[in-house]
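Scrolling down, you'll hit the structures one after another.
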Structure 1
Amino acid sequence: MRGRKYSRRDVLKAASGLVTSAVFAQPLKAAAPTPIPVTAALIDAARKEAKVSFYTALELTTSERLARAFEAKYPGIAVRVERSGAERNFQRIAQEQGSGIRAVDVVCSTDPAHFIDWKRNDWVAAFVPEDVAKHFPPEHVHPSYSGAILTTTFLLARDLGWSYFEKLAQQQVMQVQSAAEPPKKIMVGERAIMADGNDYNLVLFKDQGQPVEIVYAAEGSKLITVPCGVFKSAPNPNAARLLQSFLFSAEAQQIFIDGFAHRSFHALVKEKPGRTPLSAVKLLKADPVAVLAQTEEIKARYAKIFGV
């Protein structure tokens with residue numbers, strides 16, 4: 001073993017299997033109101049508004065691609081993409097709502113707990129697109145929103161214990177701000193081992209011939225949902241509902257899969273060929289209500305362990 005030379009592919013294959021997140025654009029569970037179809041009247045009303053603001057924690061390339069696809073499908077309605085991290089969007093919306101600024105129409109967050117908070121504040125409109133009602137499993141439908149670092153910490157602390165983080169902190173790990181960053185760090189050679197991060201960037205890198213393999217941990221992979229919702233105070237309510245309906249259509253959900261290697265629960269979309277089927281992956285699922293209740297405790301304990 002002492003004389004063996006490891007290739008970069010060997011290193012990355014062994015390293016990428018520690019923890020990989022499965023990321024979805026999908027709705028969440030709960031009883032739903034009457035689903036709303038996309039009608040000529042809705043489209044006409046949206047065109048009169050002529051614009052829609054989209055606050056999103058999805059990567060910029062993903063968000064822009066979806067926005068341009070929507071604009072091509074519905075000419076005359078411009079999408080303004082406001083992309084930032086989920087926590088920053090959360091803080092921005094709180095500040096805007098507190099100041100009486102009504103700017104957000106539709107929001108996508110990688111932290112479902114944010115929607116619990118917004119729903120408690122009565123900020124999110126009850127709206128279920130027809131596609132969601134028809135083609136998503138009932139347990140993944142919520143009346144107010146359709147569909148994170150904090151969620152990740154909650155899941156690992158719950159299932160592996162805080163000792164996992166204590167041992168990790170002793171290894172001088174590089175910490176980044178987004179789940180999209182770890183795959184990029186190993187691709188540019190800054191690190192050879194990726195612990196945590198998403199799986200979809202690894203799929204895309206592998207498709208490009210990069211020396212990486214994806215190994216889903218036997219302990220489980222974190223299911224990170226990307227819920228979306230329409231705000232009650234949306235300045236463009238019709239365009240907002242039209243965009244929300246588009247995001248959960250088979251067309252848009254297939255863009256998530258084909259262009260960005262995300263996953264979807266939409267019954268009519270087709271999975272990326274050759275990818276590990278979801279049924280073969282042990283998923284770690286978080287309760288957004290529990291995450292929200294423990295937010296400050298999780299942040300404080302994490303900061304103490306890592307000194308951040």
Structure 2
Amino acid sequence: MTKRVPIKEIMTSDELDEDKKNLLVATREIRDFASEFLSLPENESYRTFVKLNRPFVSWAVFAAPELSLKLKEWCYPFIGCMPYRGFFNIKDAKKLAQELRKEKLDVTIRGISAYSTLGWFDDPILDTMLNRGEINLAATVFHELTHQKVFVKNDVTFNESLATAIENKGVYMWLEKNYEDKKIADFENWLKTKNIYFDLIRKTRKGLSTLYTSDKSQKIMQAKKKEIFSEFKTKKFTLFQKLKNEKTRDSENLDNNAYLGSIGIYYDLLPEFVDLISYCNNDFQKFFSIVNDLSLEDKEERHKKLKLMEACNKY
């Protein structure tokens with residue numbers, strides 16, 4: 001936080017190449033767009049820059065039992081319980097991962113390129129956010145600002161699915177406002193492929209859930225699990241040829257229960273939020289008003305009401 005500098009200042013230095021400087025120029029427009037068109041917070045977040053000189057700002061460790069999809073949780077002050085443990089040092093993340101594997105847990109480590117302090121501080125643009133181009137930069141800014149707008153304690157799936165819905169719709173609107181049809185079509189095709197991947201994960205998790213709740217012996221479950229993940233890995237490899245840089249997000253990507261869970265939190269409620277945006281005709285003030293009301297419900301009732309929504313009005 002103390003290393004932050006104004007974006008204007010970094011533009012005159014030799015610390016970044018021209019491509020990344022151009023991304024910082026775009027950041028100012030992306031940031032203004034977020035508040036004007038998506039009703040996201042208007043503050044000083046993502047108007048300053050910090051150079052970290054490492055691939056990720058942090059690393060998240062996810063873990064789940066060998067024959068269960070339920071992610072292990074860690075609880076923190078203020079934000080509640082989360083299905084991962086974060087570290088700013090990869091060595092610390094790997095140390096915990098090793099300890100968890102000794103407990104016979106499935107473990108995966110994911111590299112994180114950005115974060116949100118939930119409005120407590122003005123979050124900076126990090127050099128880790130500049131590694132995958134303008135579209136990803138815009139998506140990240142929209143995603144993290146959504147966490148500032150709405151954050152529900154102890155409900156990571158609600159939070160991440162909401163932020164993913166806003167990032168996807170926001171990027172489309174951003175491209176529609178600033179670029180030609182081809183770039184929009186390219187994004188739509190990329191998003192379609194990514195949704196196919198989400199659907200693959202959904203189906204794989206469904207198959208595993210059926211397996212893990214069956215009365216089969218542990219030995220049979222282990223063998224069937226291996227078959228399911230072998231099929232998943234083959235299909236995933238094919239899709240990643242189209243989603244080229246997506247696999248770079250995974251610092252230690254093992255295809256297991258923990259990995260599926262680490263992706264699942266971003267899409268489990270995504271279709272419902274996408275539908276709600278559509279019902280509201282892209283009126284994000286109305287949309288967030290409804291979301292804020294939902295955030296006051298208990299978790300089970302919140303998810304239930306979101307799934308039952310068929311119009312842009314209070315349930």
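Remarks
- Structure from which 0.50 was derived, FRET efficiency 1/(1 + (r/R0)^6) of positions 159 and 215 (r between Cβ atoms, R0 = 35 Å, to 0.05), options 1, 2: 2
- Structure responsible for -12500, with helix-only ellipticity at 222 nm (-39500 (n - 2.57) for each DSSP H run of 4 or more, over all residues; to 500) calculated and labels 1, 2 on offer: 1
- Taking distance in nm of label points 7 Å out along Cα→Cβ at positions 79 and 183 as the criterion, the top-ranked structure out of 1, 2 is 2, with the highest value.
- Mean count of other Cβ atoms within 10 Å over residues 199-206 - structure with the largest value, from 1, 2: 1
- P(r) over Cα pairs in 20 Å bins from 0, in percent derived as 32, 56, 11, 0 - corresponding label from 1, 2: 1
- Among 1, 2, which structure scores highest (criterion: Rg/Rh (Cα atoms, Kirkwood Rh), for residues 63-134 alone): 2
- Of the structures 1, 2, the one that 1.2 was derived from, the read-out being distance in nm of label points 7 Å out along Cα→Cβ at positions 111 and 151: 1
- Mean count of other Cβ atoms within 10 Å over residues 271-278 from the coordinates reads 17.5; which among 1, 2: 2
A short reminder: the numbers here are calculations on the coordinates, not readings from a lab. Quantities reported herein were computed from a predicted structural model and do not represent experimental measurements. Cβ atoms are built from the backbone, for glycine too; each structure is taken alone.
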